[in-house]
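Below you'll find a set of structures to go through.
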Structure 1
Amino acid sequence: MKKVFAILCILGTAYPYYYIFKFIETNNWEWSTSLFFEQIHQNYAMSILTADLTIAATSFFIFLIHRLKAKAISKKQFIKYFISLFTVGFSLALPLYLYDNYEKNN
């Protein structure tokens, strides 16, 4: 199972960054935050995915805070998951957490 989580960490980093690259490429190699947020709410389908991912990532972040306060994870681990959540996204943070904690739960 750890190999699956490791592969998901790689995919969870590569896949979102591929689309960020394509977004920047499409916009003449310039980043536009306003255009980015305009496009993620362009239609109801995108809004559904955005809302779903926002709630999932927020829930995971709250869970991490709880685990930190319960001393189930160290500050170093918390920082690692925090950075992965806010620099790459939930697609890396969750598989990384599962990778790190798989043996503890089995």
Structure 2
Amino acid sequence: MISEVVTKLSPEAVIEQARRFFTDEGAFHSATIVDESDTHLTLGMFRSRLAISAFPDGGSQSAGLTRVRVSTLRRNDAVGRFLVLVATADPAAPADEVTVAPA
């Protein structure tokens, strides 16, 4: 399954959010990092793997936006939660806080 969302966060901030969301101590959906770079993160989970990539959105109407793509072989509720988190995140918030911008 491939899911995508566009966010105002930078690609680096998206990857950092993914790292915290899935690997911090006490994370609800715990995973281990299998591979990573500045623009992607591959995570091993209990029954599958997740590949998360973040890159500048190339559309002419989307200057400054980042496209986030998550790929997995199995349905995983954590993917939807993570995508909502990054889609609604406030880029002005401190990097160590996970905040959601008002709708």
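Given a value of 32 for relative contact order in percent (Cα under 8 Å, 6 or more apart), calculated from one of 1, 2, which structure does it belong to? Intermediate results must be reported in sequence, preceding the final value.
Values: 1: 48; 2: 32.
It traces back to 2.
If distance in nm of label points 7 Å out along Cα→Cβ at positions 54 and 70 computes to 2.7, which of 1, 2 did it come from? Corresponding structure: 1. Thinking of 1, 2, which structure, once P(r) over Cα pairs in 10 Å bins from 0, in percent is computed, gives back 16, 51, 29, 4, 0? Label of the source structure: 2.
Matching task: -28000 is the computed value of helix-only ellipticity at 222 nm (-39500 (n - 2.57) for each DSSP H run of 4 or more, over all residues; to 500). Pick the structure from 1, 2. Source structure for this number: 1.
No value in this document is a laboratory result; all are computed from the given coordinates. Just so we're clear, the structure is a prediction, and the values are computed from it rather than from any experiment. Cβ atoms are built from the backbone, for glycine too; each structure is taken alone.
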